[in-house]
Structure 1
């Protein structure tokens with residue numbers, strides 16, 4: 001209790017009194033480490049003005065909450081509970097239709113597994129006329145950017161937020177910096193990225209603090225992504241020629257914290273620019289040594305490299321989401337075939353081999369090992385295993401899937417139909433049998 005007394009004084013100091021005698025918080029002021037308990041909601045009185053825009057932000061610190069705004073009659077005007085669990089920001093915006101007293105209620109969610117108590121930070125932003133004008137300008141820029149096939153504006157917004165961290169006086173200031181300058185100005189693609197990976201501003205604050213040399217050194221490389229737009233358009237054109245059912249997607253370059261090189265949403269190929277553009281001069285000394293590129297390799301041609309990544313991810317945008325209901329379920333094989341198909345079709349589009357040098361040197365042993373767990377209920381031994389693969393390269397399931405697809409394509413007389421069947425495969429065991437692949441002999445002939 002004694003340790004919380006200064007915090008209580010700081011909290012009360014931030015509260016003013018309106019004409020009616022009701023206490024109300026100050027706008028544009030952060031309130032930190034406020035306790036939330038089961039059955040004890042936080043009620044924040046607000047005196048709001050008609051026609052003024054407000055942003056309500058509550059940061060969850062280990063407890064899942066719901067944000068509720070009510071008018072003076074107790075009518076609920078909005079509720080917000082994002083699928084971000086017990087971490088991250090709940091944000092909402094409101095434009096009052098009349099002057100009055102309102103209440104922001106921060107309510108602990110009564111759900112299994114939620115903490116009985118925890119803390120939140122909150123911040124009520126009242127937009128100034130100047131900020132609203134800037135917001136309108138940003139809105140127009142976003143409309144223009146969102147109309148493009150290749151979105152790169154989020155790169156600029158990330159670095160603007162990064163540069164403004166120098167003015168932050170606390171962690172909470174830093175969180176708000178990323179919220180206002182990166183999250184609030186997200187393109188449609190970055191919005192999908194944030195949802196797919198459940199990114200929060202706090203994660204970015206911790207990442208740039210943990211890896212300052214990494215971010216400083218990768219910055220000039222991220223600018224190279226903007227040069228890739230013409231090559232990405234080439235991918236779309238070549239894909240249409242190769243696969244008649246191709247449905248073009250847009251591409252968005254966001255910046256994260258090395259947890260995603262590429263993924264897809266239902267409308268975008270999403271690329272982690274800090275990962276797909278990393279060159280030889282990037283400083284990896286603060287992180288996992290496995291991040292560091294092979295020093296024997298030349299400085300990458302980043303736009304060309306991005307072309308291959310986009311070609312790979314575009315295949316995923318065309319693939320069915322699940323196997324045929326009548327097919328024998330074979331999760332390990334199916335997952336690796338999906339990744340291998342993306343590598344193989346990307347090779348057809350770009351002309352750059354999708355094979356793994358390590359895989360080519362150890363194909364017989366790898367296939368024997370893979371077959372021994374062919375229909376395992378997950379592909380953890382073969383995919384996305386960078387953190388557990390010790391004595392050989394990770395993600396060798398890409399290579400196995402690639403070799404099966406390569407064998408299927410070489411065996412086919414109608415190559416265009418073969419591409420269609422590789423992309424649209426829904427019966428992994430049947431596909432494997434029809435490919436004829438059973439180790440190196442099946443793919444030794446030249447295309």
Structure 2
């Protein structure tokens with residue numbers, strides 16, 4: 001296999017000698033550096049069944065490497081005639097010329113349908129020019145992948161990333177249909193975001209929302225994109241195509257801020273926000289109490305504030321996953337010195353934060369159960385404040401009841417936890433059922449374990465029980 005030096009002289013010792021292309025191009029003026037090629041192929045996860053397309057292929061070095069490494073068919077699209085000629089000479093000298101093809105022409109006009117994997121080392125304006133075409137191609141088959149070198153699309157998420165340290169930290173981006181923004185998804189008429197939507201109650205909420213309306217797209221907020229991808233894959237045909245992922249750790253201000261920015265890249269309107277992510281308390285010391293508050297309470301506030309700019313007045317809803325433990329704890333002796341302040345309709349968010357800090361400082365929470373219940377009391381108080389301050393939105397707290405999820409793992413008590421999908425019916429009931437059109441209410445899933453979903457019932461209860 002032969003390569004060329006910069007002056008066009010054949011260099012048998014280096015099949016991937018530097019190719020510097022002249023002229024006004026959608027691609028950078030130089031080919032991919034040899035050390036980056038194995039990383040591109042690794043991220044592409046090629047097999048013999050794949051058809052690899054390289055857009056702006058240059059001398060075909062990536063196609064040659066793909067075919068050699070995976071035994072797959074590889075097609076390079078290149079517009080420069082002299083570079084195509086060099087590509088074809090390398091194909092003739094390759095061990096498997098029948099697997100390789102050089103398509104001479106404009107990459108904007110190429111039909112991507114035969115491809116299962118597309119690689120693009122293009123300038124930002126080049127990526128923008130093919131964005132809609134690649135998005136449509138990805139959505140047509142969930143097995144398809146697109147890999148971008150150095151620059152990527154501003155879609156708010158990628159299915160995977162890699163950094164090539166030996167090439168000055170060059171980034172690589174892997175995209176699948178799950179990453180395609182809503183503006184490229186025909187038929188989508190609504191968007192919901194479920195934090196902590198990759199498992200347990202959150203995942204059941206995602207399923208309930210998908211079943212509720214076939215035009216709704218659901219974004220799963222998850223700390224790990226890998227776990228989110230696994231959850232999405234398990235949804236099955238017809239549902240997974242309507243789900244995308246958003247990297248989000250609700251306990252991290254930086255993560256929430258970044259997620260807000262990325263969500264704006266996915267959609268220009270958010271119809272439903274479900275603040276679901278939550279944890280149990282690991283103890284009742286101040287550190288443990290603050291830890292559970294950071295996720296269950298502060299995380300819900302940060303997410304709400306981050307995503308509010310996307311929510312359309314008069315047509316958007318915010319739901320908080322809560323618990324009757326929070327309503328009961330508000331009525332407990334422990335909180336009796338502070339109950340009037342927590343119920344005060346003049347309470348503001350800043351005032352609530354200060355009051356919460358004051359309560360924690362007293363050390364009055366005597367157990368991990370108290371700490372968890374208190375976090376939900378705080379969530380309930382915030383939901384009421386938000387409902388008062390934002391009369392243009394529908395704001396509700398939802399209790400699924402004692403539900404069989406990872407949070408009750410190891411439970412040995414007599415009370416039987418209900419099925420997670422039964423608990424998740426409360427979210428749809430809050431939107432379309434007993435909570436329809438209402439704001440500032442607490443909606444509780446009231447069915448016993450074993451109740452069929454079609455017989456599930458939710459009720460509105462007081463904030464203090």
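Every number in this text was worked out from the coordinates using simple rules, so none of it is lab data. This structure is a prediction, so every number in the text was calculated from the model and none was measured. Cβ atoms are built from the backbone, for glycine too; each structure is taken alone.
Tabulated results
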| quantity | calculated |
| --- | --- |
| Value 26.0, 86, calculated as Rg and Dmax of the Cα atoms in Å, assigned to which of 1, 2 | 1 |
| Structures 1, 2, by mean count of other Cβ atoms within 10 Å over residues 36-43: label with the highest value | 2 |
| Structure from which -12500 was derived, helix-only ellipticity at 222 nm (-39500 (n - 2.57) for each DSSP H run of 4 or more, over all residues; to 500), options 1, 2 | 1 |
| Identity of the structure behind 0.95 (criterion: FRET efficiency 1/(1 + (r/R0)^6) of positions 292 and 380 (r between Cβ atoms, R0 = 25 Å, to 0.05), calculated), options 1, 2 | 2 |
